[in-house]
1. Name the one structure among P, Q that helix-only ellipticity at 222 nm (-39500 (n - 2.57) for each DSSP H run of 4 or more, over all residues; to 500) of -17000 was derived from.
2. I have 17.9 for mean projected area of the Cα convex hull in nm², calculated from one of the structures P, Q. Which structure is it?
3. Can you spot which of P, Q the value 16.5 was calculated from, given it is mean count of other Cβ atoms within 10 Å over residues 20-27?
4. Taking distance in nm of label points 7 Å out along Cα→Cβ at positions 12 and 188 as the criterion, which structure among P, Q has the greatest value?
5. Supply the structure label, taken from P, Q, corresponding to mean count of other Cβ atoms within 10 Å over residues 60-67 with the calculated value 14.0.
6. Using the calculated result 1.00 for FRET efficiency 1/(1 + (r/R0)^6) of positions 44 and 268 (r between Cβ atoms, R0 = 35 Å, to 0.05), pick out the matching structure from P, Q.
7. Looking just at volume of the Cα convex hull per residue in Å³, for residues 164-219 alone, which of the labels P, Q belongs to the structure with the highest value?
8. Quick check: 3.5 is what I get for distance in nm of label points 7 Å out along Cα→Cβ at positions 172 and 228, calculated from one of P, Q. Which structure matches?
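None of the figures in this text is laboratory data; all of them are computed from the coordinates on show. Here the structure is a predicted model, which is why all the values come from computation and not from measurement. Cβ atoms are built from the backbone, for glycine too; each structure is taken alone.
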Structure P
Amino acid sequence: MEDKYEISNYTAHLVRTGRESASKLYPSVLGGFSFWLSKIKHDFSSFTMVDVETYIHTVGNVNTSNAFLAALKGYMKFRCASLSIDSPNVMRETQRMNQLNIIRAKQVKPKREKSSLTPDELRSLLETIEKNEKNDLIYSAAVVHFYFGARPLELAVFLRSSKINWDNNSMVLMTAKTKRARFLAWHKNITPHLNKWYSSLPVSENGKWMSRKLGKYSVSGMKITARTARRTLQTQFRVRKIDDMITDMVLGHVTQSRVADIYTDFEQFDTQIRDVMVNQHYMIQEKII
């Protein structure tokens, strides 16, 4: 019972801090660990590193194993931060948290499989959507998602409160994972579609409306998802030899160096981002829009 209470508290913390996807996944993987501990007569509140390492070896799926480790590390940070400074458990819990950092996530072997669209495939997808859908909002929404490659949550929930300069074709959009604001710009051809999408918000509270709409379509045997839009943008930017740092800034990726993020003045890159989004974007160069 105490285990469920601990996990529930952590889940509530994830929700409060805007980590919605983690709040749905982490309780499940932590609950599995808690159940496994109960079978060997161990307790969730006092697990050892041997328990963690042994349990990881029982999890067959690498992604599940890594998700569990990330969830447990996050839980221990939350647990330590929740303790009062004069608590007798501070030293013990801090040591357990530090020991967890020794355990590394398993390396996921990349699969060579299709995960993005070519410009011709995207053109075909948009033509199919325009032909099949009675609601032209779906077409404009697909254009916006593939053009910006942003997360559904960002383009649905966060877009409503973003700073948009319609005269200058630019906006400052909050990033879901880091909660940092990032600069984006767009070609004038995108304005009607972005305006239609923005004017129709909120179409859903969790940002998954477009994911469900795109999920009805397949291209070359590949099911289309909102993530397809992100992968397509990153792939096509790399094909066009656009600097990875600019691509990361457009997509709202966390860079490899947190220190670089801390000391970099990102506003200095606004001009470069605008040039890429307006003049070098694959959807404009290929005349998809």
Structure Q
Amino acid sequence: MNNNNSQKGYTLLELMMSLVLFSVILVFSYQIFKADHKVFVEQIEVVDMQQNARIAMDQLVTDLRLAGAGVPTGGVDSDFGYLHPVIPGDGGTMPDTIKVLSSFTNTSTELSNPMPNTSAILKVVDASGFVVGSLGIINGNTKEGGESAEAFQITHVSTSGQNTIQHRKSLPWNKNQKLNKSYRPPSTIYMITYRTYYIDSSDTNHPRLMIAENGGTPQVLADNIENLQFEYDLTTGETDVSETDEPSAIRKVTVTVVARTSTPDPQWNNGVSSINGTDDYYRRLTLTSDVKSRNLNP
């Protein structure tokens, strides 16, 4: 009886061809994955850039629309100089800065008793809503004669029994520990906030839009905001001016925010810095908005 077991296997040539074909498929698959991954990362960065730009613009537009609420026409005196609803930075700089003064929460009350002297506690109709450490504006008739308005920092609030607001303490905004005038009822008192916006470019790879309230510690508002610019329309008829020595004449503000991606893309040919005009391969988004506050000059 004959047993013919015929065994067939892969030849070396066939094995080599299979390995080569598999390697080609693997390389091709990796290139597709790499390209898809690059597109995915780019999309994430673009979405982040768009969100940062909108966060920055929304905050600025909201604050500028409310600028001047609770602030007397023409501004207010303070231990840090005369304050206006909108205080422009140096328009010739890149990036620019701006300061906004407003009663964002619309918290207000009236003086219930006359002040016997300029350092007296403020006795008010209702002190609820006022916060220690925030700023206040008092505006009205004075014992010394005439009307006046000035800002101060709130050091103590009492709502139990008699409503009182105190300002006598050695804080940055109360250097003299007293007001300049003694006010009479029904002088109004608003709780206000003084906000400063600027770009922190200390880390050149990740510029950030910062916000500081009442001269306190700055906080990050939005990452990868490269540039901030403002132009102003004035009651004098001038339009689109980059700086002015008459902040009380501002009636409209044009805000421009430039955001960029977190990392550059060497294949992106349109990446031109909005600060110095150099090619740096970052993708950018520019948003511009005109803002008219109902509290500013018409």
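1. Details: P: -17000; Q: -7000.
Going label by label, the one that fits is P.
2. Values: P: 17.9; Q: 28.6.
The value was obtained from structure P.
3. Values: P: 16.5; Q: 10.0.
The value was obtained from structure P.
4. Working: P: 5.4; Q: 9.8.
If we compare distance in nm of label points 7 Å out along Cα→Cβ at positions 12 and 188 over P, Q, the biggest value is for Q.
5. Numbers: P: 14.0; Q: 21.2.
This value belongs to structure P.
6. Working: P: 0.15; Q: 1.00.
Structure Q accounts for this read-out.
7. Details: P: 127; Q: 112.
Result for volume of the Cα convex hull per residue in Å³, for residues 164-219 alone over P, Q: largest is P.
8. Values: P: 3.5; Q: 1.5.
The read-out comes from structure P.
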